[in-house]
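The next part holds the structures, each set out as structure tokens.
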Structure 1
Amino acid sequence: MRTNDRDQVVICGMGAVTPIGNYGQDDTSFWQALLAGQNNFKSFQFGNPETHHITAHVASEFDNFDFAPYAARIPALVEKRFRPLWPNMDRSIQLGLAAGLEALTMAGLAPDEQTTRRPNIGLIVGTSLGGGHSFEEGVRIFDERGKVNRLMFTVLNVMLNGLAGMGTISFALGGPSFAIGNACASANFALTSGKDKIDLGYADVVLIIGNDSGTTAFQQGCFNQMNGLSKSDGPNASKPFGEDRDGFVMGEGEGAGAVVLARKSYALETGMPILATVLGYAANSDAIHMSQPDTEGITDCMRRALKNSGLLPRDIAHVNAHATATPIGDVTEAMAIWNLFADPRLSHVNPARSPYVTATKANLGHTLGASGILGMISSICSMTEGILPPMNGFEIDPKCIRPWIEKQIPVVKDNPVHIVTEKTQADIPITLCNSFGFGGHNISVVVSRPDFQN
């Protein structure tokens with residue numbers, strides 16, 4: 001741990017644009033929807049699933065989204081300083097810019113007409129699939145016409161760093177800028193890379209944006225073919241840790257989340273609000289399977305994150321789980337959480353209760369590369385307000401609550417995984433946030449309230 005807490009990395013702004021609501025300085029509808037247990041699961045908007053032989057019928061998509069009010073607040077877009085002009089940007093990029101603008105506004109860093117290039121502020125994007133809508137439209141036009149007319153901006157919209165490039169110009173950010181593609185763990189890998197850039201002195205501030213583009217016919221079909229999508233209908237189709245879970249609901253990955261990281265001393269000197277502290281993190285690889293998670297790898301990742309943060313398992317009050325509602329993934333993560341936080345045979349375990357466990361995918365579906373940041377925003381709201389949002393409307397799988405029974409592990413005390421099923425008041429000074437991605441990429445990030453003293 002650092003000896004000078006003024007050099008810690010802190011979170012000074014948050015922004016989200018999602019199918020259930022937004023989060024920003026003047027809009028907390030995203031957080032209110034989580035507390036109310038709301039979602040926006042409904043039939044796919046892209047057409048009849050049967051046409052593409054897709055057996056999953058439900059997704060979490062926007063009812064409407066208008067980027068124009070956000071574009072009007074970004075001088076570079078109003079003045080048309082670069083192309084593509086905002087109406088020609090991929091939908092995922094528009095939403096990423098909207099979330100980034102909300103986070104910068106909360107931090108007091110939104111650009112105005114006088115803002116010039118700011119070399120001390122960087123931008124890192126986490127995304128798994130990039131501009132999927134532009135990719136599919138480009139292929140369709142190319143096949144129909146046999147030529148590349150109307151495809152001028154396809155490359156800029158599809159490349160994984162498209163949002164990173166357009167974001168630096170839009171927000172006048174001259175610091176380090178790049179994109180990270182680590183599947184569904186991308187956003188938290190971006191966040192920790194931003195922390196590293198600040199720790200190493202390459203920036204005072206880094207804007208982190210998680211975005212993706214998943215609700216297209218082709219990509220839905222691909223995940224459906226992998227048997228990854230839920231075939232359930234109705235408002236409880238996504239059931240993290242649920243007894244009848246059968247796969248994830250594709251969240252409109254273009255829904256984006258953003259946070260502003262800053263060196264604490266810089267934040268204090270410039271009067272930026274301090275919402276949370278990034279205490280530490282760890283990342284590792286399962287090295288076993290491309291799509292199935294591994295209990296040992298997840299347990300090791302969380303353990304290393306605590307060590308990097310100077311903490312013991314008993315210090316963690318809350319785990320924001322990756323929990324995608326897949327049959328294998330959820331019980332694997334539950335077993336890892338029990339291994340580290342609840343096994344009563346271990347001396348460092350809190351004998352009274354394991355940490356509270358929540359999963360935002362019950363409300364959002366799986367937003368792929370954006371999911372880590374959206375879970376982080378939810379966790380910081382929980383720490384700030386002392387309340388945990390519920391996962392309700394379905395029964396929790398007993399194998400996730402008491403996973404040691406399935407493994408036939410003898411224990412002397414019943415210490416179950418504490419999965420939150422109703423809105424719960426709780427004192428939460430520290431949260432551990434998990435993200436896992438195809439390829440066996442694991443990352444766990446530890447954040448605390450600003451008043452926490454280690």
Structure 2
Amino acid sequence: MNDRITRRDYLRMLGISGLAIGTGSFDPSRALARGVGESGGFQSSVIARDKVQPNRANPVLIDGEVIQPQRKLQVFAETDVLVVGGGSAGIVAAIAAKRAGAKVTVVERYGHFGGLWTGGLVLVILGHIVKGPKQVCQGIGEEIMRRLDKMDGAIINRRTGSNPTVDAEAVKYLMVEMIEQENIDVFLHCWGVDAIMQDGAVKGAVFESKSGRQAILAKVVIDATGDGDIFAAAGAEFEHRSHNIGLVSRVGNLDKIDKSKAPPDAKPKHLGSATPVKGVNWVNLRGPMVDGLDVATLTRMEMNHRKFIWNNIRKTRSIPGYERLYLVETAPQLGVRITRVLDGLNTVRLDHLKNATKFPDVIGVGGASNAEHGEWQIPYGALVPEKIDNVLAAGRCISAELRMADLVRLIPNCFVTGHAAGVAAAVAVRDRCSPRDADVSKIQKILRQQEAYLG
């Protein structure tokens with residue numbers, strides 16, 4: 001039997017629309033014709049002999065200083081709403097904006113969606129409930145949960161009253177499916193590095209990729225980077241914080257452990273919690289409190305954590321009965337929790353939670369990790385910079401005091417602020433105004449139409 005996959009088989013398996021997300025300008029048949037031979041073997045070919053672009057200006061070394069000359073950047077795309085960051089907040093923001101009528105483009109630095117939820121293996125869903133218990137994360141975030149619930153092996157504990165836990169690969173797949181269904185333009189492997197400014201307003205973003213440094217123009221930009229990279233580059237004021245930086249891993253064969261063989265004093269550590277995959281646990285490593293914007297620190301954390309995880313597994317495997325335990329993977333993304341936090345028109349504060357403060361500009365309700373708190377409203381002003389126009393924050397970098405950081409950054413609460421930012425951006429585009437001048441009653445109306453819960 002011939003088990004080779006031919007080019008025709010490959011195209012049929014993928015589907016003509018399966019490779020192009022958004023605009024449809026990419027022709028998979030031509031790309032595959034260059035890369036996959038009829039015999040099933042992969043081939044290589046010369047695309048072009050590129051010369052230096054006429055608008056390129058290399059940095060130069062002058063008297064010991066590196067100087068970047070002025071250069072013109074290619075405008076790669078134009079859009080109504082540009083979402084920088086394809087994590088849990090960014091994907092919900094993009095879907096919300098598109099459903100509200102805007103043309104949307106997403107730029108993501110990794111090769112997948114979901115951010116720390118998927119790439120960081122933060123698989124447990126905390127923050128969707130309040131005291132009662134009552135679920136307050138609704139709208140598009142809840143839609144994602146419902147869709148995961150219908151997928152085989154994608155989520156556990158969804159209906160048991162305990163915190164749901166997902167499979168990262170299922171979430172990655174689902175987010176691709178949802179983005180494609182909305183026909184949202186996407187550029188992966190692109191790192192947003194700067195803001196394009198005009199008269200104190202953000203007009204787009206500059207990103208770096210294997211294609212070089214390019215620009216995307218937009219009427220409104222949503223900063224869903226988690227680190228506030230775009231609003232900081234635009235000149236918005238923010239607070240720079242340190243927090244714990246860890247690294248999550250998954251371990252396997254937990255169902256094949258024979259504890260009866262272990263000595264009475266054996267106390268294996270760091271074996272984690274269950275996932276939808278039988279015998280596989282996810283293991284959280286909190287890590288030290290350090291600066292998540294310092295590249296030397298990030299490098300050290302990455303290397304040290306990986307060594308610790310490997311050595312811990314090796315140590316555990318030496319215990320009788322635990323020999324079959326193995327390391328499935330370490331997360332491709334380092335667990336950076338908090339770095340930059342916006343100074344917004346309003347700020348989420350612990351007193352607001354304790355006093356159940358109500359806001360006329362409420363755009364969502366936050367939950368807690370263990371349902372010990374009641375509802376706490378999120379004001380629209382927490383997404384809007386004090387001075388810079390045409391940019392909104394979403395996710396963990398919205399305006400929130402330090403005591404609220406560990407609630408604001410939870411995935412369902414990122415869903416909530418992403419949902420609000422997406423709708424607000426679409427309203428601002430439609431009404432041809434800055435997000436700070438957008439009619440909040442219109443934003444609230446559309447959020448409710450999209451099944452968001454506002455209290």
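No value in this document is a laboratory result; all are computed from the given coordinates. All figures in this text were calculated on a predicted structure; none of them were measured in a lab. Cβ atoms are built from the backbone, for glycine too; each structure is taken alone.
So the values come out like this:
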{"quantity": "For 33, 28, 18 (semi-axes √(5λ) of the Cα gyration tensor in Å, calculated) the corresponding structure among 1, 2", "calculated": "1"}
{"quantity": "If mean count of other Cβ atoms within 10 Å over residues 79-86 is computed and equals 13.2, the structure in 1, 2", "calculated": "1"}
{"quantity": "Distance in nm of label points 7 Å out along Cα→Cβ at positions 103 and 255 - highest-scoring structure of 1, 2", "calculated": "2"}
{"quantity": "Among 1, 2, structure where semi-axes √(5λ) of the Cα gyration tensor in Å, for residues 175-438 alone as derived comes to 28, 24, 17", "calculated": "1"}
{"quantity": "For 3.1 (distance in nm of label points 7 Å out along Cα→Cβ at positions 95 and 199, calculated) the corresponding structure among 1, 2", "calculated": "1"}
